[in-house]
Structure 1
Amino acid sequence: MEVLTPVVKNQEYLIDIKGLGFQGEGVGRIENFTIFVEGALKGETVKVKIVKVNKNFAFGKLIDIVVKSEERVEPKCEIYKRCGGCQLQHLSYKAQLQFKKERVIDCLERIAKLNEVIVKDTLGMEDSELRYRNKVQLPIGESHGDGVIGFYAQRSHEIIDMKTCIIQDQVADQALELLRQWINEFNISIYNEETGRGILRHLMVRTGFKTGEVMLVIVTNEEYVPHIKEYVELMQNNIKGLKSMVQNINNKNTNVVLGDKCITLWGTDTISDYIENLKFKISPLSFFQINPVQTEVLYNKVLEFAGLTGDEIVFDAYCGTGTISLFLSEKAKKVYGVEIVPQAIDNAMENTENNNIKNVEFIVGESEKVIPELIAQNIMADVVVVDPPRKGCEKLLLEEIAKMGPKTIVYVSCDPSTLARDLGILKEMGYLVEEVQPVDMFPHTAHVETVVRLQRKQA
């Protein structure tokens, strides 16, 4: 049976935009029927063409802005409207920070029913919200016979060719242009997703913001690459701070960028960088926070919320490569970091050794299994830090933590929806949400990081 809606596909309508959706898209209504409009801003009246109609909502393409928002700005990137890397460049940075705060508030109220919790203003970048990323992964492809290097268009595998990206470190722009020269001069074959043939798949650039060290990684479909010597020499002669050149081999038909095998073409296997006074080695495969400036802001907030005096036992669940664990160790008696990925724990232990830290122990395994084992050994945490992936914490883990009864839980979240769900669970288990602090780790995107302090209710 056909569902009647107040809008019709391919028809144009005037819509008042009342808010922004989770991806920064404008949200308006016609007869209480929701329309999502990419590129529209809160407070605007826009003309849209309906491109898709579902039972409860529709999508409209922005045709014209009849009434413009005062917060609308001209994007600084020339390919912004086609590239899928950023979603909010047309919104002033001040308004971006407010949008992220409102998104956290909305999730806490709607999902966790936390209506009286005060959410602080989003901590944004102070000097500049541009050129903040220390890592870029660029797919390489072909379009009409020409090589293209750039980012995928939104919800697509079409590569948008680019010369510069204003949120990446400038050395990435230089490396991209030099790679393009080498491809064209020596006619290097490019990987084709459909046929599985061709050599070059991706370029990855990693930069140490404090050390100035640069790592270049080319991802290839096979080990043999013609004229690789000329590529190495070209980069050596032109990239300032170059310390490591690596070839990563990925011959699988997959969306995963990196394969398991790395060959160092020149220089060292790793580069290094600092988070405050802690030094970290960075390999092609290792995780390291993308925005080092805001990482220090985030970690200092975690440390503040943990309220350590030097006498506490701390559990760090989902500890990754141990960056938060090491940060906490400076003011804790003992830190136990738990992570399911063995390679991440290997990196964590190496980072611990490099920084001569003695009061951290890392354990491989699922947090919801390892933490009960620690409790069974009568190792009890005064403070628990959780920094889960986007899907949030396993309910079993939250139950085990609450059963142990630490005085403080610090929750670091990259997704307000799953954060709100988990805070609702912890609320039922006897924990009060005391402070909520959004942090902008990825300016010009819809992503928001949040740090929350929870305290155990007094019996």
Structure 2
Amino acid sequence: MELKTKIKKTLEKIKKEDKEINSFLVLREEKEILKDAENSKGKLAGKIIGVKSNICVKGLKTSCASKVLENYVAPYDATVIERIKKEGGIIIGMTNMDEFACGFSGESSAFGATKNPVNLKYVPGGSSSGSAAAVSAGFCDIALGSDTGGSIRNPSSHCGVVGLKPSYGAVSRYGLIDLSMSLDQIGPIAKNVEDVALLFSVIQGKDEKDPTTLEISKINLEEIKKPIKDIKVGILDLEGLNYDERIYSLLKEKIEKASEKYGWKLKTIKLNYLDLAVETYYPLVYVEFFSGTRKFDGRKYGKKIEEYAGPEVLRRVFGGSEISKAEYRGRYYNSALKVKSLITKEFEKAFKEVDCIVCPVTPRLPWKIGEKISIEEAYASDVFTVPSSLAGNCALSLPIGKIDSLPAGMQIICDKAQEEKLLRIGRSIESLNE
């Protein structure tokens, strides 16, 4: 299909169907997008891309789905956006999200919940809800999300698409309005592993504007297409954790098929301290989020966060404020850093024995929009995604089928800077369906 025709049809589809789904907060003018299409050359030529609303795109509202920043227009491009534009990617608009990335279902946006395109009665997951929903609905080829403790992987699983959380430092965070500076990573969401790999290959790499970035080897896109053989796969032992056994059964069935086809060796692997991961993650996030939001004081950037933000954001702001007080600091934040180090060492030990670790992305299927669940149960949605975030490893969410007509996902985790291996494993499993 000729690119301009593709763009026009995509915009028509969004205008017709997104009233229900609510995946986009901002759409660019058609004439601007068509002008970009005229010069679309490079690795991303012809690819239509959605951007999560906490990543700065010059001239577009970057609101973090919050009333606090509802009129904030980004004055510059994030590094990832500069790299996308340089390679001919066509940015179509800004996607909905949980407010300030504080959420796990896509319901906490100040501009209305995003709905799951697979079934509009259900949540799409969060916080990168709009990005995953937009890809799932066919509103863009690829989307950018950000992942702190599962915010790319969780909605990718719930919407039946592929999502990559890169290793910490693999992608520049310059221009990201982050939730937690020591954990956040920008990453791609797409319908297949090859498109995820393509966008990652463009945005990865060192950036002088972000001192946390690392110089890691560029992934070879041709290698991603080749099945990977004779590897050792660790199936995570979930003893003591609550989860839907149907998801685990589907995962084991899929990994056993891959093992038969490619000669993979399977081994059950146990990681200590998994039961402490969520309790470790949230004190770190609360404190770092509280620190990061002090600039939202109503003077330079938007409105005062304490006066205009929703309940989940305020829970984290006030919680971070309390933990940050001198009398609590040693008890919570520093203790969390110690457990983070223990979890990192557990992964390092495991990756001496296996090439990757597999487990469910989420412990349960999507729930109905508006369904009342406890905050403890909601936070437990991150139980399988948080550990690899704490360790800084790369991880992929891959669709493995449906249960009760709702998508379920497999999480594949590899060691730091092993994205090429991770994506090859994901592509090998994905190709079982072809």
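Coordinate-derived values only; no laboratory data. Computed from a predicted structure; not experimentally measured. Cβ atoms are built from the backbone, for glycine too; each structure is taken alone.
Thinking of 1, 2, which structure, once mean count of other Cβ atoms within 10 Å over residues 57-64 is computed, gives back 21.8?
Working: 1: 17.5; 2: 21.8.
Value 21.8 for mean count of other Cβ atoms within 10 Å over residues 57-64 corresponds to 2 out of 1, 2.
Thinking of 1, 2, which structure, once volume of the Cα convex hull per residue in Å³, for residues 201-352 alone is computed, gives back 114?
The correct label is 1.
Here semi-axes √(5λ) of the Cα gyration tensor in Å was calculated and came to 29, 27, 21; which of the structures 1, 2 was it taken from? Present the calculation step by step, with values, prior to reporting the outcome.
Values: 1: 36, 35, 19; 2: 29, 27, 21.
Clearly, the read-out refers to 2.
Out of 1, 2, which structure matches -11000 when helix-only ellipticity at 222 nm (-39500 (n - 2.57) for each DSSP H run of 4 or more, over all residues; to 500) is calculated?
Working: 1: -8000; 2: -11000.
It traces back to 2.
Comparing 1, 2, where is mean count of other Cβ atoms within 10 Å over residues 193-200 highest?
Working: 1: 13.6; 2: 23.9.
Structure 2 comes out on top.
One of 1, 2 was used to calculate FRET efficiency 1/(1 + (r/R0)^6) of positions 65 and 321 (r between Cβ atoms, R0 = 35 Å, to 0.05), giving 0.95; which? Intermediate values should be presented prior to the final figure.
Values: 1: 0.20; 2: 0.95.
It was calculated from structure 2.
A value of 17 was computed for relative contact order in percent (Cα under 8 Å, 6 or more apart); which of 1, 2 is the source structure?
Values: 1: 12; 2: 17.
Matching structure: 2.
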